[in-house]
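Take a look at these structures.
We did not get these values from a lab; they are worked out from the coordinates using the rules stated. Keep in mind that this is a model prediction, so the values were computed, not measured. Cβ atoms are built from the backbone, for glycine too; each structure is taken alone.
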Structure P
Amino acid sequence: GAIMQHIEPAGVHSGDSACVIPSFSLGEKIEKEIEEAAINLARELEVRGLMNIQFAVKDGELYVIEVNPRASRTVPFVSKAIGVPLAKLAAKIMVGAKLPDLGLTGRIIPSHYNVKEAVFPWPRFPGIDIVLGPEMKSTGEVMGIDEDLGMAYAKSQMSGFNPLPTEGNVFISVSDRDKEAVPLIAAQFVEAGFTLYATGGTFRKLEEADVSAKRLYKLAERRRPNVLDMMKNGEIQFVVNTPSSHESRADEVAIRSTAVAEKVSHCTNLAAAEASVKAIRSLQRRELKVTPLQEYY
């Protein structure tokens, strides 16, 4: 099996969140706790075959969200990531085979990064709000593989029809709860050579943090140019727009749906924005290469 770490925050359905094998920031202590908890749960529940567990980590504490004693959509991804046919081996275990007899004596940790990304049907539903939440909205999955985490994430975005730009303009507008964290991520876009555009409170927060940005009118101000104009004119290459509440405002929905319609790369949470800018830096530093799966195992 494997430990997959989600990129998006808790609250986003596991089927819609990008995730990474091996984990990239959990630490040895948490990984060991996860492994021990998984073994104990499997033994107590007397599971024979496949099992999926969702954990959450907060302030260094591990919490169990749910346990599913069945195969899940992650089995093909994990199998390809670690080079082991888990479904086939699980079927043998269900009819009496033992793990040691199948050569499985511990967790397999690949030396390369594997990123699973969800594929969404947004283009087929013009005007829909693309914010992710507890309800699953994706209709497919893709993956990116590379020795570099940033490049693996970049490949997953290409496969998921949301390719990342390596130059141009970035529009940032975030909710109040994200304003304290946004300057650090915005500064990384500036360091990568992008020009930032922001509205209202986000612009002021960037200005206070000495992060260079240009101010745009909010849609509600009914003045031009605004971000919709710039996206339609091909002047915005990446959009970071986080929802202000559970009931997103009409102008936020317009921004996000226009990004989809105009094929502008986008994200709706800061975790994905940070992963994106790191992937962009990898694309800027390295040439994209394709490696046969067989060379990873």
Structure Q
Amino acid sequence: PGHFLRRLHEAGFRDLMGVELCEDYVQEMAQCAIPARLGSASSLPLGERLADCLIYKNIFEHFLDFDVVLDEIEARLAPDGAVFIEAPDASCYAAFSDYSPLSYFTLEHINHFDPVHLRALFSRRGFELVLSGTRMLDIAERYAIPIQHALFRRQQVADTQEIKDFTLAAFVRTWLPSPAYFRSAELEALRDARVPVHVWGLSYRTLSWLGMSALKDCELRHFVDDDPRKQAQTLMGRPIHSPDILQNIGADEAVVIGVGPSSPSMRLLLETWGFSGQVVVLH
């Protein structure tokens, strides 16, 4: 947590504060000599102070009620203050072959902005755009995602002009459930051959594949996850097992791994158990 704040601190900024919903992250920031407080975008823990700059880094795509968030920005920002936003650039979703609805947390985003609509959102509240741009950002050196940034400052008059171009909305509704992103020749082959399949690693991406790909039509035998909390739950009416259940599966069965970054260690464990069947990693 707090990577951007740490970079600002290293660059010489000292009057910094982080706001976080998770108490563990607040405590971790304290170890870095950067103050952080429990709070949210709808209730910033600033007391009577006004902020010179409010930074919302890759969280605007998750907000449910923008009126509440923008009301708080207006109330907590100094008269000549600035707002810096980073969010995925929806206008670039289709421009990069490496980016799909399965990339990082895209399916969990409830808002999708292009630069035009992000600017319009703030213009209606009396903010003018100072600078903006878009770049490809590698998240954890694994997920490439087009990220836009925009810096806004207060202006005297709000621009209430409406944007009546709904092209972006139509595109996003088509792009998100696109079957092309959930195609897998390996999964389709397992389905057609009726190979018994064990699904290991129940990430949100695994659930997406289960709902939108040939995986849902495979001969599913076991759902498996290392997390004891998940093992106490069920999925599709089935129990979730610990990985130990995979120790005695046969060579004519298959294991589908749903957490790509952990797949090397998971493959190694399967080899240790003597598994010689097919392993498919969902990317």
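Work out the source of 20.9 here, i.e. which of P, Q gives that when mean count of other Cβ atoms within 10 Å over residues 13-20 is computed. Source structure for this number: P. Of structures P, Q, which gives 43, 24, 15 when semi-axes √(5λ) of the Cα gyration tensor in Å is computed from the coordinates? Going label by label, the one that fits is Q.
Tell me which structure, out of P, Q, gives -10000 once helix-only ellipticity at 222 nm (-39500 (n - 2.57) for each DSSP H run of 4 or more, over all residues; to 500) is calculated. Attributed to the structure labelled P. In terms of distance in nm of label points 7 Å out along Cα→Cβ at positions 85 and 109, the structure with the greatest value among P, Q is P.
Taking relative contact order in percent (Cα under 8 Å, 6 or more apart) from the coordinates of each of P, Q, which one would give 18?
Numbers: P: 18; Q: 11.
Value 18 for relative contact order in percent (Cα under 8 Å, 6 or more apart) corresponds to P out of P, Q.
When FRET efficiency 1/(1 + (r/R0)^6) of positions 61 and 213 (r between Cβ atoms, R0 = 25 Å, to 0.05) is calculated, the result is 0.10; to which of the structures P, Q does this value belong? Answer for the origin of the read-out: P. When distance in nm of label points 7 Å out along Cα→Cβ at positions 133 and 253 is calculated for each of structures P, Q, structure Q gives the greatest result.
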